[in-house]
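The following blocks contain the structures, represented as structure tokens.
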Structure I
Amino acid sequence: MDSRTKRFELRLNAHEKEVLKERAAKAGVSVSDLVRLALVYSDRLTVRTIDISPLRDLCYELTKQGTNLNQFMRFLNTYGGDAYNRVAAKQLIENIGDMILRIGDAMAAFEREAERGGILIVHPPEDEDDL
């Protein structure tokens, strides 16, 4: 057998590392052997993924709307707004803010549930121009 001279780096959180160590110990092999056996030599590898980019896009759009409404409120406060209903505009801003928070909470709960089910969540790279 060829000697193993090539390295591969894998980043894990603390929980993932513990799971790998426990599974390797249970199988009586090293973590390296476990990963190698599972990924290189097993035909039973199934990775289930969910693309959450539509939810992220929705959250981003809601944030933009909240920003627009906030600018509108500043305009009204600066220049007066007798022609506009300030209470309704403020309520709309608060509703959008609440919706953004609920979507964020739902996304976090969705990710936790998916992880419990062994499903990998795909996080699209964030465009720095959007921040």
Structure II
Amino acid sequence: MGEESNFKVSQDYEIIPPQKKRAYVILVEEWDHIKGQVSALKDDTNFWHTLGSVLLGIAGSGLLSAITLDIPVPEGDKRMPMPILISWGAFVATGLTGCLCMYFAKAQRKVDAQTAGNAVAQMELIEKKFQAEDHNV
């Protein structure tokens, strides 16, 4: 226990200088505009698609129970039993809401694609500006 061990750790680092590459010089306003477009990108489509799928699943359960539910009706009573009415109501309400959520998810996907396309178009404009200057030199 009286012996002490000496540990020596050494690492050699080799510093590699960066290679020369082409770079674009753009205005701060252009850069801020692109950053704003990219930061505005978000993916809410999955939420609406998932919610629509869940609601359509609930609608399917409501339809199945409305069709298969067998509740005896007293003689002479022409009214539909309340549990069957509730099942039909759940089917209609969740079915319509689920379809609307799916439609909104599709519309949201188009909007997201356009926003991403705008950012890429801005970057392509900057590239074209510098390519035109390269051909003039």
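Quick note: the coordinates plus some simple rules give every number you see, no bench work behind them. Computed from a prediction, not measured in an experiment: that's the story for all the values here. Cβ atoms are built from the backbone, for glycine too; each structure is taken alone.
Numbers at a glance
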item	result
Of the structures I, II, the one that -21500 was derived from, the read-out being helix-only ellipticity at 222 nm (-39500 (n - 2.57) for each DSSP H run of 4 or more, over all residues; to 500)	I
When FRET efficiency 1/(1 + (r/R0)^6) of positions 10 and 74 (r between Cβ atoms, R0 = 41 Å, to 0.05) is computed for each of I, II, the largest belongs to	I
Comparison of I, II - label where Kirkwood radius over Cα pairs in Å is highest	II
Of the structures I, II, the one that 2.7 was derived from, the read-out being distance in nm of label points 7 Å out along Cα→Cβ at positions 42 and 98	II
Source structure (of I, II) for distance in nm of label points 7 Å out along Cα→Cβ at positions 26 and 50, computed value 2.3	I
Top of I, II by relative contact order in percent (Cα under 8 Å, 6 or more apart), largest first	II
